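Each structure below appears as structure tokens.
Here, each number is a calculation from the coordinates, and none is a lab measurement. Quick caveat, the model's predicted, so the values are computed rather than measured. Cβ atoms are built from the backbone, for glycine too; each structure is taken alone.
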Structure 1
């Protein structure tokens, strides 16, 4: 049997573990191997956990850094003492909402994205379905300032977005983002053409790609390089939580 990469073990720990008190990383590795690879013997799990502990720790630190870059509040903390590392998880009420979204239909997820944008002060419209041109939703008049003061049309943005209701292990690829950028260019033109009194040619436009899962590393970097408003499942429900949204 091929052994899983440290990156996958780190992902399993984040997905499967929920200990609120610090537990040793080696213990958590053994636990997830027991659940995910039940055919391994106790001895094999113990030996393998010792071999990969440092690599898994590095992957967990890398994930914490990625969360910070993505604007996500991580749901775990790492502490190291001498040669032993410990992890504890933090209760996040928004994770219940994330489970709800992952069990929702694609159409329900699109409506949820609209709800978030409407709560942010925009006028969002869902257009997902056959013939949607690769764009699931768009929003007019998203305020660009956090203050409740009048602003001219150019002070509000057009949002053109795609909603991907994916399973937790189905990551968004760079190819999907590239396809979305191409589709959104055409749809942005069409939206501006259809709403001439609300959107000008030079109107600020934001491309949004929101998913219930996460992004491949190359997809995340591509989104950052182009300035796409990318939100993985955790980032999206944390935003919703801050807006007071607790359900679909």
Structure 2
């Protein structure tokens, strides 16, 4: 069942979303060659807790960190460690905050120093695919309208999405109904209603749609070791359109 949030719940989610949005500004300034992903994780923990919130991911299903740090061929769920970022890498950071029991969730992919034209294009297309999908996040439309717009756009650019990983509803829980695939058929799925809150998150692969889980049981990696990217926001559905809570 898809929950409809009250005005009070929406306001708490706005605060949780703002914390994540401001955290990204902090982390973006830190990202450079020589920084470790555990440095970023520590900074994220301090920032979230100083803002009277809790890290949404820490301990979730046993996840050992505040943020997911996924570098190059790692698509999602990378665990921060002492490895240093290198010039030319790209890093996806996925993070959520819990404020008074309500969740936010968002992801960005960043360049480390100067990156290649191919990597720049991947980052731009991944973000734009979200924008193509969120255009349809409006009461009266269908969930499949969002999914189809994302998938069709990425397909037109020659990129791929994994079938087994999707976006999701969000609220009092990090993952709620509905699942939101990054591919689909227009006019299909549930009808969107004002008060629904969705975590829309294109996950993009450049070589194929095939992934595998690493030995740590968390990191999801492109089987062909080609580049990947991730972009996500928490989005409120309204009668007139949508509101992005994590920007």
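Just a few scattered comments:
- For 40, 18, 16 (semi-axes √(5λ) of the Cα gyration tensor in Å, calculated) the corresponding structure among 1, 2: 1
- Looking across 1, 2, the calculation of helix-only ellipticity at 222 nm (-39500 (n - 2.57) for each DSSP H run of 4 or more, over all residues; to 500) that yields -15000 traces back to 1.
- Structure (1, 2) behind the derived value 3, 12, 15, 17, 18, 16, 12, 5, 1, 0 of P(r) over Cα pairs in 5 Å bins from 0, in percent, for residues 35-106 alone: 1
- Entry that produces 3.6 once distance in nm of label points 7 Å out along Cα→Cβ at positions 11 and 179 is calculated, selected from 1, 2: 2
- Among 1, 2, which structure scores highest (criterion: relative contact order in percent (Cα under 8 Å, 6 or more apart)): 2
- Given 1.48 for Cα Rg over 2.2 N^0.38 Å, for residues 27-170 alone, calculated: source structure among 1, 2: 1
- For distance in nm of label points 7 Å out along Cα→Cβ at positions 163 and 187 computed as 1.2, the structure of 1, 2 it came from: 1
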